[in-house]
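Just so it is clear, none of the values below were taken in a lab; they were calculated from the coordinates. Note that the structure is predicted; figures quoted are calculated from it, not measured. Cβ atoms are built from the backbone, for glycine too; each structure is taken alone.
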Structure I
Amino acid sequence: MRIALVDDNPVELGLFGELLDQVGETLRFVWSRDAIGQVCEAAPDVVVLDDNVGALTANDTLAPLKRALPRNVAIIMISGNLTPQRRKRLLELGADDAFSKDDIDRLINALRAMG
């Protein structure tokens with residue numbers, strides 16, 4: 001499984017990337033204006049996207065990424081501040097799932113079930 005991990009924090013990108021390497025090939029992308037194109041070129045099976053990248057939230061990033069990727073590519077959101085209301089909103093915005101950054105084991109289990 002090819003996992004595209006997108007975060008604006010290089011430290012978290014490294015830490016989460018190492019954990020996700022247990023599941024498959026993790027491609028790491030620091031969020032920038034070019035990130036959507038880079039992710040699409042990488043042809044991932046799933047994208048794990050931080051809810052807050054810089055001054056942007058999933059309200060700004062999820063829809064353009066969803067439009068740019070093939071329909072079969074799942075987008076899973078991760079958040080450092082995931083409330084039940086925020087999770088519901090992320091799913092309404094088009095995320096396939098959402099997990100707290102504090103609950104990485106659940107994310108890993110979900111990715112294993114997909115792959």
Structure II
Amino acid sequence: MKAGTRTIGDDVSIDQQTIVWSNASIGEGTTIAQESRIGWGASIGEDVDIGPQVVVRANASVGEGTVIGQQTTIGWNTVIGANVTIGEGCRIGSNVVIGDGVIIPDGTQIRSGSVLP
């Protein structure tokens with residue numbers, strides 16, 4: 001389904017008070033909990049689970065099967081691989097690259113420009 005310039009796949013659940021900005025895409029089977037924000041041009045893969053009050057900033061990319069804990073912020077232009085687990089209350093800076101299968105514990109802060117293979 002297309003909604004304006006947003007692309008939203010089948011079987012997607014977007015909870016109340018969540019904002020998905022223009023040019024964003026949400027893959028099939030993804031769940032986005034309440035009060036989350038998906039930034040302009042962000043790309044969310046299939047079967048992603050985004051907790052409440054998560055912010056995914058503009059042009060960030062989240063790979064399929066990734067889980068993002070509540071109150072986490074993903075910075076601009078960040079690329080997150082497939083099957084990544086990000087805990088609650090994390091702060092991921094801008095222009096970060098996180099490889100497939102990485103596990104990030106609750107409360108972790110990752111500086112802008114970091115690379116986690």
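Just a few scattered comments:
- Distance in nm of label points 7 Å out along Cα→Cβ at positions 28 and 76 - highest-scoring structure of I, II: II
- Structure from which 0 was derived, helix-only ellipticity at 222 nm (-39500 (n - 2.57) for each DSSP H run of 4 or more, over all residues; to 500), options I, II: II
- When relative contact order in percent (Cα under 8 Å, 6 or more apart) is calculated for each of structures I, II, structure I comes out greatest.
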